[in-house]
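Nothing in this text is a laboratory measurement; each read-out follows from the coordinates by a stated rule. Keep in mind that what you see is a predicted model, and the values were worked out from it rather than measured. Cβ atoms are built from the backbone, for glycine too; each structure is taken alone.
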Structure I
Amino acid sequence: MGESGGRRSRIGKGFTLIAVLLTICTVGLVISGLYGVYQMVVSIRFGGKLPALPEAEGRAHRFAILIFARNEEVVIGQLLASLNAQDYPSDAYRVFVTADNCTDRTAEIAREAGAVVYERSSGGPAGKGAALTWFFAEHFPDDFDACVIFDADNVVDPGFLAAMNRQLAAGHQIAVGYRMGKNPSSSWVAGANTIFWLLQSRFIHLPRARWNLPCTTVGGTGFMFALRVLGSSGWQTKSACEDIEFTLKAIANGWHVAFADDALFFDEQPLTFSQSLIQRYRWSVGTMQLVRTAVPQLLASVRRGQLSAMDGALYIIGVTVGGLSSILWAATVVLGLASGAGLNDTLLSLAFGTVAGYLVLLAFGLLVVRLERARWTGMAKAIFGFPVWLFAWSIINVVVLFYRDPTWHIVNHTESLSLAESVRLSSLPTRNS
């Protein structure tokens with residue numbers, strides 16, 4: 001009797017522990033759900049377009065266009081051609097190319113196209129953040145008003161600089177342009193990546209602009225900032241996501257980051273699933289790094305009265321919240337089975353939830369491309385693959401909670417497409433139409 005009573009006692013304690021753990025998981029999931037509700041509320045103003053800014057009066061602002069390239073001889077010529085064809089006074093901008101430890105003809109091609117070329121061959125840390133730090137330490141372009149950053153694989157709409165000039169004239173010292181995939185037809189992965197950037201413009205940048213909140217990331221390319229934003233210290237970033245780090249530092253220091261939806265540019269997307277995973281892993285690693293550094297700065301700004309900085313702090317914890325939510329959800333399933341839930345019922349529920357989630361994300365991807373009036377050959381494959389693409393990112397967000405390797409890996413760019421060819425792949429001839 002004593003042994004039987006002890007067994008029942010241990011079983012009872014076991015069920016009590018499971019109940020406590022289930023409660024903890026449920027509370028955690030409710031908190032993450034509230035986080036999701038906040039993001040949905042912010043994104044609710046996704047309809048329509050931003051009011052057009054008036055034409056800038058007075059002198060044209062002088063832009064230093066900065067390109068950081070490592071072995072980009074295949075694609076850099078198309079970017080430079082599109083920059084040389086800008087509808088903007090030619091004496092009001094200059095193109096600077098940093099050939100970063102190149103072993104090909106990148107520097108030669110850039111010089112032939114009229115760019116000022118600086119060759120960085122001293123080794124040191126890899127990645128664009130390190131190259132940016134080096135450029136501003138060695139060649140600070142202090143005779144310009146603002147800088148525009150592009151990746152070598154981009155091509156740019158002729159109205160890009162004029163659009164950024166209007167942003168400066170309106171008092172916006174930082175602005176991010178409108179990104180479209182340059183090669184969405186090349187694979188379903190490239191198409192899924194393109195859908196993500198369209199999603200970012202429609203459901204992240206545009207609503208924040210409508211709420212008068214700063215955009216939470218400049219996206220690494222196709223963005224502009226006034227030199228006064230940097231001050232005398234130059235470019236100072238250390239994380240694997242120099243673009244987000246720059247953005248959040250600027251927000252914490254009181255700068256507004258505007259969305260220039262009429263500043264169109266095209267950006268090459270990864271062709272393979274493995275390339276996309278490597279790229280997004282680095283983004284998630286960089287985001288995790290910034291939780292410890294950017295959040296305290298943003299919260300300090302909130303305490304000084306800049307309430308909009310709170311949105312930046314909530315944005316940067318998204319990877320952490322997403323990763324923990326996935327773990328809590330999996331733990332809830334396991335604990336449910338341990339507490340007596342039927343295996344068949346659990347599997348049926350999981351199957352139903354998976355199918356329902358897939359269909360919801362499928363519909364969301366379709367909504368994005370419809371709202372943006374995007375169209376390209378093979379778009380259906382990208383839309384059907386988009387939920388898988390997003391699910392893979394949720395797994396990445398779990399991995400980076402436990403393992404973070406900030407090593408920068410080179411992604412070879414091979415899509416040698418002109419601006420005209422890129423335009424033909426989409427229905428986005430101009431953001432002003």
Structure II
Amino acid sequence: MFRSISEMSFALRDKLVGFRRDFHRYAELGQLEMRTSSLIARRLSELGYRVLVGDDVGMPGIAMPVPEVLDAALQNARVTGGDLEYLEQVRNGLTGVIGILECGDGSVTALRFDIDALGINEDSSEQHRPTREGFASIYPGVMHACGHDGHAAIGLGVAEVLIGIKDSLHGTVRLIFQPAEESLRGARAIVEKGHLDDVQFLLAGHISKRLPGESCDIIAGCGGSLAAVHIDVTFRGRAAHAAAAPEKGANSLLAAAGTVQQLYGISRSSVGDTRVNVGTLHAGTARNVIADHACMEIEVRGKNDEVCSYMETQAHRIIHCSAEMHGVSAEIKTMGSCDALESDPALMEQVAAACGKLQGVSVHPQLRREVGGSEDFSCMMRRVREHGGQATMLRFLTDITDVVHGSGFDFDDADILPKAVAAMSAVLYDIHGSHQRLGKCYRNILIF
């Protein structure tokens with residue numbers, strides 16, 4: 001069967017590349033992935049999956065897009081080929097999709113594929129392959145620069161392979177196409193809906209750079225991703241003439257500027273590594289007016305949940321003290337969060353063993369890779385573990401241009417997409433295949 005999985009996956013190469021480049025060209029930000037999710041839902045339905053979309057997938061969360069933004073995204077999706085039936089079900093910004101394959105009694109496994117793009121202007125030079133070959137993003141300031149277009153394509157490929165081997169499977173598989181990973185909001189919305197509560201095995205994967213000297217394609221797991229919290233701050237003061245009556249104003253810009261300086265001065269922690277970043281700061285209305293408002297976007301991170309909580313507490317303290325010092329108010333909103341991420345050793349070993357049976361796919365001798373950044377898949381991992389399950393995030397290694405989240409980001413889709421499909425499908429078969437069910441029957445006979 002593993003040979004068949006390899007053959008089926010590599011036969012999908014051109015289709016997978018087509019999916020990926022289509023998603024790349026029509027990149028959509030988190031909670032606005034209407035075209036993307038509608039096409040995914042349509043394809044899953046055509047393959048024979050039971051499909052959940054919109055309200056059935058996720059809970060409404062904080063910072064949902066305003067109606068004007070949702071309407072604009074819906075119109076774009078309509079004119080660029082989105083599926084009209086499913087567009088109506090995701091027009092409210094709940095853009096997750098789940099495909100369910102039920103194959104009788106057995107364990108429940110979920111696979112997660114993130115689908116959102118980033119707010120980045122894509123490289124428009126001829127050196128950038130998507131520009132040169134005509135599949136660069138058509139939307140200014142929106143780009144797939146983290147491989148999520150590839151992840152969505154991999155999910156559709158796995159869906160097709162599993163249908164091809166359905167008669168050899170037992171149990172239930174859920175393919176979760178998750179929105180809003182970059183904002184750290186999408187996973188939690190799905191978790192709160194209950195879709196992970198009965199899952200015994202949870203898998204995800206991320207396209208990653210192949211390091212110098214490496215020739216392997218798959219790493220069975222990873223760890224080291226930081227816990228993170230996204231914070232929005234709004235300072236509100238009082239406007240006044242900057243020359244005629246400055247003492248009558250309350251300067252929100254000064255409060256924000258002081259906050260920036262002090263945030264970067266938070267004491268390091270002996271509990272683990274920490275990070276802080278102020279990504280945006282907008283304030284004031286004119287050069288001769290005391291700024292009556294200022295808005296900031298902040299993130300704090302920590303090597304573990306404890307030190308991330310420490311950073312969040314310190315950030316809140318600094319914000320409130322700076323506001324009080326300048327006589328303004330401060331409103332703080334948590335916009336998203338995730339836990340630290342670590343893969344389960346036992347499941348990593350199972351992944352490596354299953355992938356090692358494939359043809360045309362090589363497995364890294366190390367089970368785990370240390371990675372940076374943050375990943376909201378960790379929220380799903382926590383829920384599965386709370387109910388006694390296991391989880392891992394694979395790394396799909398290939399050649400990548402530019403850094404992750406860089407304007408020139410691109411990857412070798414023809415190389416890695418079929419290999420990733422084969423890897424995920426092989427693990428699913430190893431968990432749900434008839435050979436596993438037969439093995440359990442034999443063990444029962446020996447017990448009795």
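Comparing I, II, where is FRET efficiency 1/(1 + (r/R0)^6) of positions 185 and 361 (r between Cβ atoms, R0 = 35 Å, to 0.05) highest? The partial results should precede the final answer.
Numbers: I: 0.95; II: 0.60.
Top value of FRET efficiency 1/(1 + (r/R0)^6) of positions 185 and 361 (r between Cβ atoms, R0 = 35 Å, to 0.05), among I, II, belongs to structure I.
Taking mean count of other Cβ atoms within 10 Å over residues 49-56 as the criterion, the top structure among I, II is II, with the largest value. Kindly point out which one of I, II the value 0.80 was derived from, the read-out being FRET efficiency 1/(1 + (r/R0)^6) of positions 105 and 345 (r between Cβ atoms, R0 = 35 Å, to 0.05). The value was obtained from structure II.
Distance in nm of label points 7 Å out along Cα→Cβ at positions 137 and 153 computed as 2.8: which structure among I, II? It must be structure I, since only it matches. Consider the structures I, II: one of them gives -12000 for helix-only ellipticity at 222 nm (-39500 (n - 2.57) for each DSSP H run of 4 or more, over all residues; to 500) as calculated from the coordinates. Say which. Here the read-out was taken from II.
Quick check: 2.8 is what I get for distance in nm of label points 7 Å out along Cα→Cβ at positions 73 and 401, calculated from one of I, II. Which structure matches? Clearly, the read-out refers to II.
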